[in-house]
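These are the structures in question, set out in turn.
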Structure 1
Amino acid sequence: MKSEIYETFMKEYRIKHEVCPKCGTKPHNSTLMGYIFNSSEPDEYKDLNRCTCSNCGDNHTYHERISLEEFNNKNS
């Protein structure tokens with residue numbers, strides 16, 4: 001059950017944080033620190049790995065990345 005909660009949450013989390021907040025592209029380089037997921041408090045999870053966008057060079061955390069839908073909405 002907990003594995004299912006984790007898998008579902010992470011699938012949604014990746015979609016919500018898939019693109020660079022500056023240019024909207026997916027390719028990036030990232031650090032590989034592991035962050036603990038607490039299934040009792042899933043909304044507290046934050047992936048704080050440092051990312052560098054391969055397109056524009058912007059530096060941000062993985063948690064600061066946004067969904068493609070959010071990027072398109074803010075740039076419409």
Structure 2
Amino acid sequence: MNDKPKPTIEPIVIPEDKLNKLKQVLNSKNTSPFMREKRIRQIAGGLCCLCDGLPTQILKYKLEDATLIEKYCDKCLPKI
């Protein structure tokens with residue numbers, strides 16, 4: 001059995017100015033999928049582990065010698 005320990009959950013805090021820039025890119029019809037993902041990675045530090053969307057929560061699992069970090073959006077967080 002390979003169970004993960006209970007994680008600590010922290011919100012991802014994005015400053016308002018960066019969030020506004022990100023919303024412009026996400027809402028633009030001229031933005032390629034590559035640029036969309038690149039901008040999310042730059043501002044939020046990664047993509048949702050399940051849907052590749054904008055993550056809002058960081059889950060941190062303390063393991064023996066390391067910390068496993070996963071990011072999820074609000075829609076996917078209840079699925080884990």
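When FRET efficiency 1/(1 + (r/R0)^6) of positions 39 and 55 (r between Cβ atoms, R0 = 41 Å, to 0.05) is compared over structures 1, 2, which one is greatest? Spell out each step's value before the answer.
On the way: 1: 0.75; 2: 1.00.
Comparing 1, 2 by FRET efficiency 1/(1 + (r/R0)^6) of positions 39 and 55 (r between Cβ atoms, R0 = 41 Å, to 0.05), the maximum is at 2.
Compare relative contact order in percent (Cα under 8 Å, 6 or more apart) across structures 1, 2 and report the one with the greatest value.
Numbers: 1: 35; 2: 31.
Of structures 1, 2, the maximum of relative contact order in percent (Cα under 8 Å, 6 or more apart) occurs in 1.
Quick check: 13.1, 40 is what I get for Rg and Dmax of the Cα atoms in Å, calculated from one of 1, 2. Which structure matches? If you can, show how the numbers build up before the last one.
On the way: 1: 13.1, 40; 2: 14.3, 47.
It traces back to 1.
From 1, 2, which structure was Rg and Dmax of the Cα atoms in Å, for residues 23-62 alone = 12.2, 37 calculated on?
Numbers: 1: 12.2, 37; 2: 11.3, 41.
Of the structures listed, the value fits 1.
Read the figures in this text as sums done on the coordinates, not as results from a lab. Everything numeric here is computed off the predicted structure, so don't read it as measured data. Cβ atoms are built from the backbone, for glycine too; each structure is taken alone.
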